[in-house]
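Listed next: structures, encoded as structure tokens.
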Structure I
């Protein structure tokens, strides 16, 4: 592939890879069960075995593969890395180009429930003036994108690659959206791609709590600080490992599908708004098949180590530089890091949209797809 070629891409996993997965699942060496009756030590053994049994005997990868192939997919080389992306053009000729970035442990499949409504609002009861041409890349080292062979693929580098991608697709003016690492990448785009990116929307603004507000915190700000403290004490072990020794972790994730599954799905328990009737469970908000579909993009492409390396590159040195580009923020109550508007205004100097939602968590596009679509339409309407 030359440095500027854009080639169509179709997902077609060999049967041998699926047979190997089932073989590995059937010969899993299980640990002893947790000594508590909840998820506080990690993904419980009984649920892990139940899910692994379903994965072995009932899960249908070809269903997911057919869904992926329903959308136009491509690969192109950027920065020496083959980048996989979905490119869904709207039937509306004046649609606004939008690039959406996922994070870890997500994938392009996070956006399966919002693509069609963004691309063709008329078919979903919306206004044709809210249409988007949608571009959704797999991050370097994730999904069907290539894996960086050297250091340097930081969130800032990825943000610049996304600018190159949009230019290569012929989009001189566009907007950007993201959550998790995608939020950090989108904020980087807001700093570096100012000639062509007209605005950004994020669900996890990276800001520092304003020290001047500590004596008169709102209830939401107090809750946000408590959430940050909980994350630091009980929920951040994965990030310490991935940001310091991703290669060591990668040996286990590359060899054990159950290990890869548990490493990912635990976060869908921890980071989603999934409590119903006093019971917190990821399948309360995301289906079993959808959970495993996402895991499959990591397992089939052997990206346990390569995806974790983004933490080694970027986790410990996030940019806090001011952003003057028009910015919208949608704050979901179970997000890992939440900000108040006055905290955000210390960094984002041109907030064009701010909304604090009633429900939803870290994976907004999966948990609250209709809400997120409405947020994006509202945020970017003034930039068309």
Structure II
């Protein structure tokens, strides 16, 4: 987090902490994962609303933030295995790991599984990411909130299975498990699968739409809030719809019933392959997925879509891309963002559009992060 933003949050915490709250996590203040556990949850929402309106710089105003379950909400947790510890990095430093037995924001079944794995893997050599020596780099736990299915993946530094014997007694408690190879210097928890120990995917369900989640699939970290946002997007879709940065097709498939046709564009071939599997799983005929660079696709398909859905990475949209979107000239743009700063900068470039609605959702309770959803329409005189 940049110094200016960190300073703003420090000031807001002092303003909204009130009588304080008792953190549920014994590692609060030591672990770098959560920042707001000592702030009462209702005050966290007020804090985030003030922060958000400061960041928006007058382009629109946030009302009340949609609340979430404050704890035990995360679908995914990447636990570092290093220096004889398994847990998360210490607040403010990359070089130290806090040994964590359980996590207050991770879902219950994942927590139970993680506790068992800590004991079973105690004799497995972990990885020294400063000297680049060792074997086990990450334990990655994923849990589907609405189906309860759980996945345990192990990121290792060499393409051999040293975990098989240790995992014999626990694989029956896991719905999916894989070994991922990260043998470079970069510290990555997303890596190619080189051995599937069990099944290779879990399934999540949103209002009857089924999603396969594979080891490297991106899926929203909070299914409860994601479902609320998807329902809002569904209510604003019409005509031919283009979903940029479509990932594994979660939004494209969810809104298909309201659209004439949906095209999902994603640059990751692995994500597109999973999206197509999800389309077949749900037997949806009016959705297609294309593996292309988003900017190239938009340039080649001007005037073909009435609705444009944007869900970009934290870095937001490139200014050239915003220019291409202007030329594409859709009637409506639905912009889902995890970064208020880049959302603000992007929307300022959409001079031919006005914001019809803007809502904020607490996708990440106990942390500074927030998710927003804006619906923009083309101005009538354009």
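Laboratory data are not the source of any read-out in this text; all were calculated from the coordinates shown. In this text the structure is predicted, and so the values were computed from the model without any measurement. Cβ atoms are built from the backbone, for glycine too; each structure is taken alone.
Values for this structure:
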{"quantity": "Among I, II, structure where relative contact order in percent (Cα under 8 Å, 6 or more apart) as derived comes to 14", "calculated": "II"}
{"quantity": "Structure from which 35, 27, 18 was derived, semi-axes √(5λ) of the Cα gyration tensor in Å, options I, II", "calculated": "II"}
{"quantity": "Top of I, II by distance in nm of label points 7 Å out along Cα→Cβ at positions 72 and 200, largest first", "calculated": "II"}
{"quantity": "Among I, II, which structure scores highest (criterion: mean count of other Cβ atoms within 10 Å over residues 96-103)", "calculated": "I"}
{"quantity": "Which entry (I, II) yields the derived value -8000 for helix-only ellipticity at 222 nm (-39500 (n - 2.57) for each DSSP H run of 4 or more, over all residues; to 500)", "calculated": "II"}
{"quantity": "Which of I, II leads on mean count of other Cβ atoms within 10 Å over residues 40-47, largest value", "calculated": "II"}
